[in-house]
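Readers should treat all values here as calculations from the given coordinates under stated rules, not as data from a laboratory. Since the model is a prediction, treat every value here as computed from it, not as a measurement.
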Structure 1
Amino acid sequence: MQVQEADREISRLKDEIAALPKRVAAIEQKLAGTKAVLDSAKTAVKADEAARRKYETAIADLQQKISKYRDQSLAVKTNEQYKALLQEIQFAEHEIRGNEDKILELMVNAENREKQVKAAEAELKEETAEIEREKAEAHERTARDEKELAEWNAKREQARSAVDPDLLRHYDRVLKFRGSGLAEALAQKCMGCQVMLRPQTYNEIKGGQLIVCDSCQRILYFDPAHDVPVPVADAPHRRRRVRPKADSPQAWFYRSDYPEHGEVLLGFFNDNDSGTATRRIYDFNTGREIGDIVNREGDYHLGFPEDLAGAIRLNGSWGAKEIETWGAEMPSVALDSLHVDLQAAISHEKEHARHGEPVSSEHPAAS
């Protein structure tokens, strides 16, 4: 148990340390965005200044032309020549007025440009200080995490040295695939995979024997502080399991050998309006959603026949809106409900087999 506690803390600290570069990158990206706004404002000011100089140069050139045309008008000998020079002067004066209007427009905009630059500079200054503080806190947190990590690594090695090597190898193997190598045995159930234990096995664990869960392979332990009485069902009055409705638009199944994932829970939802079916896949032990949500034509029997081979039908009914709120992980109350119903379905099947009765068609695994 001390080894597992150390492994959990080490995993948590490593995740925090690994997240630092992403955190710093996000902080710096935020600052880069503010810098880009300031650069854009300054570029706009420079562009306006360049445009104003261009218009002023054009006005000076036009004024020189007007002066030249007026000098030439004094020497002309015909009315046609005089009129031609007069038109050139009028055209140049019109161009000057146009350039002066553009300069006036730039002067009006200049005040707003300057305000934008000052506002962006103030925001950058304030944000830089805040970001530097956040980066310092992130680095300090990482330094603390690295110190704690070294301490937990030492505790882990010390704890591992006191455990049997064969048991350690089993623990490491299960930890790699399950995320934990130990599970508490409580109320005659493995709390790691929620599978019920045989009464004899549970009593042996309570007696201090090292026993591995047949379902998830975790090493089981018993904590007397958590002990609760196990309800004993009265066989003659045992409540029968309610069978899932065959025509229900929602259906849940258990697969022990789903390709690439092993034990999974499959949730199917028929949409009668669109004539399609949706499939969601969840890890049996953790309740984490696996892969993408898939839609196909027809109801789930027709759309996903390959998923139903060898599957056990379970009871489960949650609204579409409620399931959307689950996010990437099924809530424990829903996961526990499906685990309990799976055990009831298996017991129901065994009971029928013991009495030589045909198995219900609600179990595709047996049909």
Structure 2
Amino acid sequence: MKIIVTGGGTGGHVYPALSIADEIKKRDPDAEIIFVGTQRGIESRVVPEAGYELKIIEAAGINRREIFKNINVASKGLRGLKQCMGILKKFKPDLVIGTGGYVSGPMVFLASLKGIRTCIHEQNAYPGLTNKLLGLSVAEIMTGFESSKNYFMRKKRVYYTGNPVRKEFYGIEKNEARKILDLPLQEFRVLSMGGSGGASVLNEIIKESMAILRSEEIYFTHITGKRYFEKFMLGLKYENKNEIHPYISEMALHMAASDIIVSRAGAITVAEILKLGKPSILIPSPNVTGNHQFHNASALKKSGCALLMEEKDLTGASLADVLLRLYENRDRIERMEKCAACYNKSDATKSIVDRMMNL
């Protein structure tokens, strides 16, 4: 069995792809899998580190603000199509799966034209442009959110699978995580973060909230992002009460140890929150294409397992007020936990690979 996995740019596209590839290899150790991505995306580092071969092609996303720059985008696209043709001719895959990002477009499109079985996985509640276009030609469309189906033309080809998460997010209990991290079992702990690189605006809001809540029995574990750590620590008087980190490698443990998570609403972060059954306050990034984080957060808000607070309306005082009310209303937190556990798909990776094998 020979499979091409293509997708990239961000961890939100690459890590699900790696989870899928690992599940395929688990079922069929003799399966041949190659990845197709770009030199600029995160895939150029993490795919080889995971032990998979990565074929590099040229690709670029459409520039919606500076139209004339799309001349270069088109030029790269044509070179990328030629490179994809060469890869398909040499590797002769049985199936091609795209996990999003502009790099997946040419490979999945060409494979479908050549009669090779193709499918895509869309992580976000609101699909990206590449996947919406590919949805017209692929055999199957798998989604991380049930509501995504509304945005695809060929709805009969759409299957809700949920989003794959890394193995370390399975089967972790809060008290167990706290013992490993040497955290008191009874304290109320908030895990706050602005994504893998941090977010300057959120850092300032969290810093203000910490100051307001300094006399309350509410403890923060905050991840600033490496480039913002020194700025965050300037003038901070309450670091002894709270844990401040530039980056955390054991993310699953810290998420499991928390009572509530304050975070951006990237699709995979949301999937990890749901896998652990955690209540959350989601603050969508306003700087992403299609405002897809807002759609992700809205889906969880409707289910009752998350609160949605938009950055444009958010202050340290308003966030502190919400956290304090949740701290004083543990029944509501328990209800949110139950909703998160119900929303979670049991094993999205298995469901995706089952569908791929059916193809």
Structure 3
Amino acid sequence: MRDALAERLLAQVMGWSIEDIARERPDLQAMADHKYDEYQQFSPGMRFVESLAVWLNNFETKEERRIAYDFIKTHLVFISEAEMRLLVSLAYPDVIRPILMKEAASLLSLPEFQVAKIASSIEFNLLRRKSLFLGLSDGARMDYFRRVSGLNNEQVHVDYRIEEKTATDMGAELRQDVNALTGDSKIASAARFEMVFLLNDFAGSSDTLLRRENEEVKGKVAKAMESILTLQRTPPLIEASSVKVIIILYVATEMAIKNLKERLLSFGLPDWPACEVKAVYLLSENVRVNQMSEPQFDAILQKYYDPSIMDLHLKKGGSDVIYGYAGCALPLVLAHNTPNNSLYLLWANKPELKTCALFPRVGRHKEDT
């Protein structure tokens, strides 16, 4: 009954005939059932078709509603919770393991195509155990990552900040396991983590990860680097002069990868370890929306933008968020929340705004509500 009422409301907003409803119903049901109904920030009782009807009612003309509806059907990128979990499960075998294999091949002076020989070597198994995995946010899903990757509990930590007692315990476990692998107590006593992987779910502009603000280097990566440096305390968990840091992003834009690499080079501090950036799933540039690619929807974005959405946080990314924070222009929704890098009309969610959101965003900052 509720679905039928939502469908009738949508038909009324769109001015659909019975034939139109019959044509659109299968697509709407597929979008709602397979993905969009699972959006976690809908208000209680709200589901996708209802939200879509209310959102389309923002627009003044039937033609604008048609353009907006077609845009959602053909351009929206919605990453469900199941899809994100799949990306988490692929992070180790598709991205991290090849990095470890390459390092081990170098240590063994073997060509990388000798996969079986490298994977069975003590060098590879030692390097795997001497890798530390840290979460940059809750979105890193470190508990699930550890289970699907088959890693030791003492080398995976939910946060990049490690308390001294925890670090001491992790070091003791590392030395114990290295001793079991090598049978050499001298080698084991000197064991340190040689690679640190920093994991995060999404990056649109990379500002949250690394930026310069008022001449200070800020962001989660900067804080993680500071934390890594503290792990040199006695007994040391890592050796900062030789450790390699790899940032692993489950989903990232090409802009974010480019920005992060450039920023690591341009204002990474001298005592920071060497750092690489990898993405499990890369959102290509052609996903982004602009005036040339979608002129009709772009006109709607311009017409219905409300500058009162801007707060102190959003202003760090530019003068407006018509195309989202830092102009990322993404038609992207994540099941748990919509990034503010996405198009303004998808997520902007304040009572005083002229329009309501299709997938309302819950902000992380006090100003970003």
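Laid out as a table, the results:
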quantity: Winner on Kirkwood radius over Cα pairs in Å once structures 1, 2, 3 are ranked, highest first; calculated: 1
quantity: Answer label among 1, 2, 3 for the case where Cα Rg over 2.2 N^0.38 Å, for residues 12-171 alone, calculated from the coordinates, equals 1.61; calculated: 3
